[in-house]
Structures are given as C-alpha cells and as structure tokens.
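Bear in mind these aren't lab numbers, they're just calculated from the coordinates by the rules spelled out. All of these numbers come straight from a predicted model, not from anything done at the bench. Cβ atoms are built from the backbone, for glycine too; each structure is taken alone.
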Structure I
C-alpha cells in the first residue's frame, strides 16, 4: 500500500509540478554608475551566451565609454560562463533609451528604442523622441543607424527580423504632433506605428493603427503567413477598435505582410488591462502576457490590486484560455518566452506575499515564474531588497537555469550592492 501511494504521489507531481518547487538564487549582480541604469531586454545568443539591452545615465563606475550624464543605450554581452565579454553605450548628448534587442541571422544585433539626440552616434532628430534603430555586428560595432519620427514623442518598443531579412519595428506614434498622420489627428494620445525596413535599414512601408484615444504597442511577432501580430494596450472604442471591453484592454492587431489589418481583437474586463509580450506556442498558437485589474468579462479571477494575466489565442485571435497569477497586492507580467519543454518563462514584478507568491523583501520585487504549456504554475521566484526592484526580461539557458534582468534601487536582502540611484539588475536562478 505504501509503495502504491508513493507511485501515485510521484505520478501526480510529474504531471503538474506544484508552486512549492524550490528554486535557488545562484547569484545577483548589479551594474552601473552613480546615476540611473535599467535593463529592458535579454536574449540568448548563438554562442550560448546572452546579451542585455537597456540604458545608462552614468559616466563612471561600470560605465567606461561615455563622457556625459545623458541617457544612452547600454548593451552588455555575456559569455556562457556569465563573464562580461563587452559592454558598450550608444547615443548622443541628449536622452536615448534602449527598449529591445534581437540577434540577427548574421550574428549581429538590432536594437530599438527612443532618441532625443542629433549628434555623436545619432545623425538626425525630427523633434522630441524619435524611433532610433541601430544595427550592430557581433562585436557591438555600429553598422548603420536610423532615426524615424516627427516633432512629437515617437518611441520604438519592439523589433523582429522578418523572413526576407528585413525588420518590422513597432512603437508609439505621437498622433497630435505628427502633422495629421495616424487615425485621429486631433486626439492627444498615440497610435500603434508599424515600420517595415529592408535588410539595410531602408523604409519599405509605414502604417498606423488605433482610435480616438491612446494606443501603446509593446511587442510584435511574425506569423507563419509572413504577417505580424502587434500587441499592446488601447482605451479607444472607435476607428480600428471594434470591441472595447473596458478602461484599457489588451489590444492585438493582426496585419499581413504589407501592413493591412487582417483582424483586431480586444481582451480584458471593465478595468485596466495591459499587454506587454507575445510568444508562439508549440501547437501553432500564441500566448500573451501582461497584467489586469479586472475581474469580469474575459478575466475570471483577480486576487488583488492587479494580477499577472496570461492568455492563449489562436492565429485568428480566438481566446483559448486565460490564467491569472498573483496575490493581494500589485503583480504584473512584462515578458514571456517559450522554453525547450514547451512551457513558458515569464518575468515581471510583485508587491504580494500571498496567493501564488511566497516572499517579498520590500516595496516591489522582481518576479520570475515558469508555467507549463497549459498555464499551470511550475515554480515562481521573487528577487529584491527593501526598496524598488523590477523584472523586465528573462531567458532559460540550455542547462535550465534562468537569467532575469531588470532594475534595482536596493542594497540589501538579495541585492548586495547599489551603485547609484537605480542599477541594472541581473540574477541567475538554479
């Protein structure tokens, strides 16, 4: 009988690991100088290392290649041994902040973000912030750069390399300042802006999507039919938006290879729901992650002020299932990547110490979790100190260990050192 019960327990655990799966912090590192640094994006590289993108304001400490205290893109390349291979900054003498990095098929990188500069690495600026796209070789040297924008604040948030070796960039178009572009030229918000570049950075087409209020795109993915799905948030209920659910919704736009809308869908409840990232699944569908303050319409449960919200959709945008994760306080998701076992690694932040959470060291902790292909929680881990710490990206390495990146202002508990106001936070979990 004891042997039978033991087998049942083992089989149950193998089918659906519990949230008590124990994960340890192997190390936590902070990078920066006396001012502000933040990491927004991390990807695995072809040499089994990883590269981190963010921004830096400092010109001292770990930042050794800039002379002023304006914000610059910051790229840090690590080897498979976690040793820093190189670190470089890119920008001008004004405010330049990197949001996403991808590795290209030639082994180099493309980085996107926003720029106010028109000097040093940046050749032109149309006013306020522009999309700033930079192509690097494998050593981090600039091959070409391009700024695209109008007189307002236009910010690039995501990029994907396309099947024709070009690029699709999405970000926010400042509609009011765009000179009549966008969907509603008189409103004060933004539209999704999609820009298709060829392999050399030449613009092939641009398109705008949105309504009479504000739309913020945060991610993009290429689909099997050479189209794209743009992911973000909308509070409009007109023009391109046909089925607003509440204050802000997850808003997904499927476009074809030339930017024409195939479908658009809103997901959420009556409160604020914000989508940040999308990933393909092993069965040809997609998962989208963000956070929700709702507990109605599409959202079946909410444990607190906000929960991390994960939805699965078909290629046609039909919701297959949805899950919330969190506790009584504010919990949010910011990135999602598929793992080799067809699960998903999600990063974000948490203020909770209950529900799916088991610990919180301060005002806000970075949070990383893994779910299986059905959204079942396999494990979760918070990392931080007594002040504010955020997680913005995570990857699973070939040995199943995890690298989490974000920002930290702490210097206690999990975070041993703070070098300025905020630092780049990098943690390894085993």
Structure II
C-alpha cells in the first residue's frame, strides 16, 4: 500500500496520457474459431506440414536404389590419324577409333545384403517421425492459442473490474469531497479519496495496456499482423469435476503424446540406420548391360554392339571409414534411446504437475468466490458506517481495496482454471 501511495504522484498523468480502451465490440470470435484460424494461418504449422511432406520424398529417394539405372549415350569421336592411342596418363593404351554411336547402359543392383532395405526402413521411420512432429507442433500452437485466448478473456475481466473500481472510487471521492465542503468530514478524507481514485486510474491504465498486449499476442497466433479488438466468447468453467487420476493420465500421455511417438520413431530410425551402416562391410552384386548402334564407324568396328555381365564389389580397405560410420550410427542410436527416456521422465513430471495445478485451480475458484462474497459484505458494511459517520475513510478505503482484490482474484481464478484444463489436455495428448 505504501509503495502504491508513493507512485500516485504521477498516477494522474499516466491516466491522462493513456486513452481508455474501447469496448470489445469488434469481430466476434470463439475459441474454436480461433483454433481453426490458427491451423489455417500459422506459419509454424504450415512449415511442419511441409517438412512432413518433404520427408516422404526422402523415402522415394532411398528406395530408388532398388530400381535399375538406365542411361542413354550419344558419342562422336574424331581422330587425327589411323590407330590413334592414348600413350600418357594411364597404364593402358586404349585404341581410339573414329565413330558416331548411340547406345543404352543399364545397371541393376541384385543385392547389397540388406543395406538398402534398412536405409528405406530408416527413411520411412524418419518420415513417420516428421508426421508426428507436425502433430506435436499443432498441439503446441493450439495450446498457445487456448492460453492466450483465456489470458485475453482474463484481461478483459480485469479491465471491467478496473472500470467499475474507478467508477466506485469516483463516487466515493465526490461524496467525501461534498461532505468535506459542508464541514461534515475533514479535508483528510477528501485527500485520501482522491489518492484512492488516482490509484484506481493507474490500475485501469495498466489493465488496459495488458489487454492490448493480449490482443497483440492473439493476433500473432491467428496469423494477423494488425491488432484487432475481438469480442471473445466467454466459456463457463466446469463445475463438479472429479480430481484427476495422475497415474492414469501419465499412462495416457506416454501412449498419446505425439512428441513421444516422434522420438520413438526417431529411435527406431537410428537403429535401422546403424544396421545399414554395419552392412557397408558386405559386398554389392549388380547386373550391368549395354547395347547400341554405331552409325558411322571405322572398318574395325561392327554396326552394333551388346554386352551383359555381373559385377561384385567387395570393400577390402577404406581407411577405417566404414568402421567409424558404423560406430557413429550405433552411438547415435543409443543417444536417441537415452533422449527418449529423458523426455518420458519429463512428460511424467509435467503431467503430474499439470494435474496438481488443475486441482489447485479448481479449489482456488471456489475459495475466491467465497472471498468475494465476504469482501462485498465488508464493503457494504463499511460504506454504510462511513455514510453514518461512525467510521473513517481509511476503513472504507481498505474495504474497497479488499473488494477490488477479491474481484481480480475471482476473474483470474476463473480463467486460470480454463488454462489449466487446456494445459492438462496438452500434457496428455488430447489437444488435437
């Protein structure tokens, strides 16, 4: 109270330079509509969806190793003389003949002993992980939308309390000033009433600023770059809801949370990739074929050619590259397993805390309702005593302050419960 009184020297100027917030008579907006707008417009959701689509193309890229490779070639060679040979730059002496030829080369992998299969499986699992990441992104942003939506409703309620507080304190000030002018009260009462009124205006300015900030955060989530004053649809808080079973919620979260499902896919993908890296040590068997026509050629060449064969490639020594890649992949798979365990432990903790916060918010809503009833009764009694001249303005001011604080506490408790419900839905994977 003392600190507030010390700041009242500039409270009047703050109230003058801060315009009153217009009533929320803009575009009507429900929470469901806000969620739908966010799903359509938020760039984070669009980016996550695009990455999920891109990951599907990686599967096609990896699977392409199973199919044959066919290339067409057109070759024209001219020489400076007959029987030209390359004499430098190589161990062999290939004969270069004049020719103009067209042909096709084909290469088909017969087997690489499971490496391609594991790479394809790994890329599929990565793609599924990206799909779950898109879902997790949607849930995270929907959680933000719900939180900001209820924060904005809360800010609107606080503004309403601030407006009512200023109106009440204005009436009390006028009454105290009139009684002081008529000699029924001392000038101290009028001064204290003036201080209380300016304190209420300062509270009103802060509440209006917080509401505008909430509108700005809501507009950003809705994908809009201009702040709009929405007329938000209020939602009554649930009543008579049983206390949540934390153990059951934990199991639900471990089963449904998309970020956990994503990490499980990532772990499985890392395991498959580690197997594929191990299979680098195995040989690769391929079938190759080539055929074509030689339109213009030296007399030593025939008019066409064709050949086919089987090639086996066996790694013998690679400077320990393959061993290092195998070890790296194995370590990354183990790290993915530990990361999954870490996040699971965090989720268990978050769910239990969310359940506790929900129970506490439910209890606070009931208690603040009773607190407001008591504060209203105390204020009515103090006001009657002041009018009758049997109490000082200090008693009336304290009762009015208690009433204001109780009204703010009730407004915050109401929407805090809504935010706790949204948070619990997010923590358990229900927010889709």
### Task
Looking at distance in nm of label points 7 Å out along Cα→Cβ at positions 230 and 350, point out which structure of I, II has the largest value.
I
### Query
Of structures I, II, which gives 28.1 when mean projected area of the Cα convex hull in nm², for residues 198-421 alone is computed from the coordinates?
II
## Note on the structure
Rg/Rh (Cα atoms, Kirkwood Rh), for residues 102-165 alone: greatest across I, II for structure II
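Here relative contact order in percent (Cα under 8 Å, 6 or more apart) has been calculated and equals 24, so which of I, II was it run on?
II
helix-only ellipticity at 222 nm (-39500 (n - 2.57) for each DSSP H run of 4 or more, over all residues; to 500) computed as -1000: which structure among I, II?
On the way: I: -1000; II: -23500.
So the calculation was done on I.
Given a value of 98, 42, 23 for Cα extents along the principal axes in Å, for residues 222-317 alone, calculated from one of I, II, which structure does it belong to?
Matching structure: II.
I, II: which one has distance in nm of label points 7 Å out along Cα→Cβ at positions 78 and 150, as calculated, at 4.1? Mind dumping the intermediate values first?
Numbers: I: 4.1; II: 8.2.
The value was obtained from structure I.
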### Query
Here P(r) over Cα pairs in 10 Å bins from 0, in percent was calculated and came to 4, 13, 16, 15, 12, 10, 8, 7, 6, 4, 3, 1, 0, 0; which of the structures I, II was it taken from?
II
#### Entry: Parent structure of the calculated result 1.05, given that Rg/Rh (Cα atoms, Kirkwood Rh), for residues 366-413 alone is the read-out and I, II the choices
II
